[in-house]
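Take a look at these structures.
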Structure I
Amino acid sequence: MSMVLELSADWSGQALAQPHGRIELRREGQSLWLRGEARCFDDPLPSLPPGRCPGLWNFEVLELFLLGDDARYLELEFGPGGHWLALAFAGERACVDEQIEIAPTIEVDPDRACWRVACELPDQLLPPGLARVNAYAIHGQGAARRHLAWRGGPGAPDFHRLAGFDALDPTLRNP
């Protein structure tokens, strides 16, 4: 079983002329697998080499948030340059772990039309009672910066607004 989170609207819910991308989640044994795809915008990349990148949300990025019991959640970010960030929270914006290790595979199509990410998320990494999810993408600079969401909300973009998350398919939850 899988669940697809289509990024086809901006933060306020305004439909895009063309979908930006998607994240597919599927369960395999004791892991949740993430496969994402996004359009390339060729924004500048972080100055760090590919790998963990603090502040990745300031660049072109695809994000997944996984919410469990007691407002514990995991934030995963991926960029087309091979950069990534994984953060654990114990309440809204209360980061408790910035050193989570993941091993995503990120590749850009040769024609630069899109880029893809795949990543295994073992159950021990996921928040207990995993039940809700949201997905986002950011690209552009200055006045052209865009915040896209699977489930957006009112007001300014706020990816940590947990009330806006939606149900995760029950077959994908951790045991």
Structure II
Amino acid sequence: MPTIRWEGTLYTIDGTTLLRLPEGASAQLPSRGQVAVEGTLNGGAFATVLEPDGRSGHWMRVGGDLQRAAGVRAGDTVAVQVVTSRDWPEPRVPDDLAAALASAPQRVQAVWRDITPMARWEWVRWVNATRNPDTRRRRVEVSISKMDGGKRRPCCFDLSACTDPQLSRSGRLVEPG
């Protein structure tokens, strides 16, 4: 996979700093869904998963550590280069799912350990894809139940949609404004 390069401006939605990929950069990626990449942002190295924006494009979260390493903040224009990676970074497992996994039967924990980081990203993404606390609680329970039955991935959600409820409306990344 060739190196994909672009420049863009960091912006913030609901306290999250992010960078949208230009259409041409997203078009070079192998999937309209999540894509693992390694790269640099103004010289600061990172490994992350690009998220779908619900419009056939992608965006990336630019956390505080990367902002400090690159010497940037929201409003700055940055130079980025990425290459796709076969090695997916481990997702940050939300506390409620982590607690459920820790107290789950050993066979569930074994499934979690055995699945790929990409599959773990899908479980985390599915659990996180709701604002409703009751729906979220139910998704954690269903995740454990499905893994208890041997399922290695969640089903039934649009992998090309933006599923972060704080950053999207109707499956699309909110525009800066």
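Comparing FRET efficiency 1/(1 + (r/R0)^6) of positions 79 and 111 (r between Cβ atoms, R0 = 30 Å, to 0.05) across structures I, II, the highest value is found for I.
Sorting I, II by Rg/Rh (Cα atoms, Kirkwood Rh) from high to low puts II first, with the largest value. helix-only ellipticity at 222 nm (-39500 (n - 2.57) for each DSSP H run of 4 or more, over all residues; to 500) computed as -9500: which structure among I, II? It traces back to II. Suppose distance in nm of label points 7 Å out along Cα→Cβ at positions 71 and 151 works out to 1.7; of I, II, which structure was it derived from? Computing distance in nm of label points 7 Å out along Cα→Cβ at positions 71 and 151 on every structure in I, II gives 1.7 only for I. Computing mean projected area of the Cα convex hull in nm², for residues 7-54 alone gives 5.5 for which of I, II? The structure behind it is I.
None of the figures in this text is laboratory data; all of them are computed from the coordinates on show. Since this is a predicted model, take the numbers as computed values, not measurements. Cβ atoms are built from the backbone, for glycine too; each structure is taken alone.
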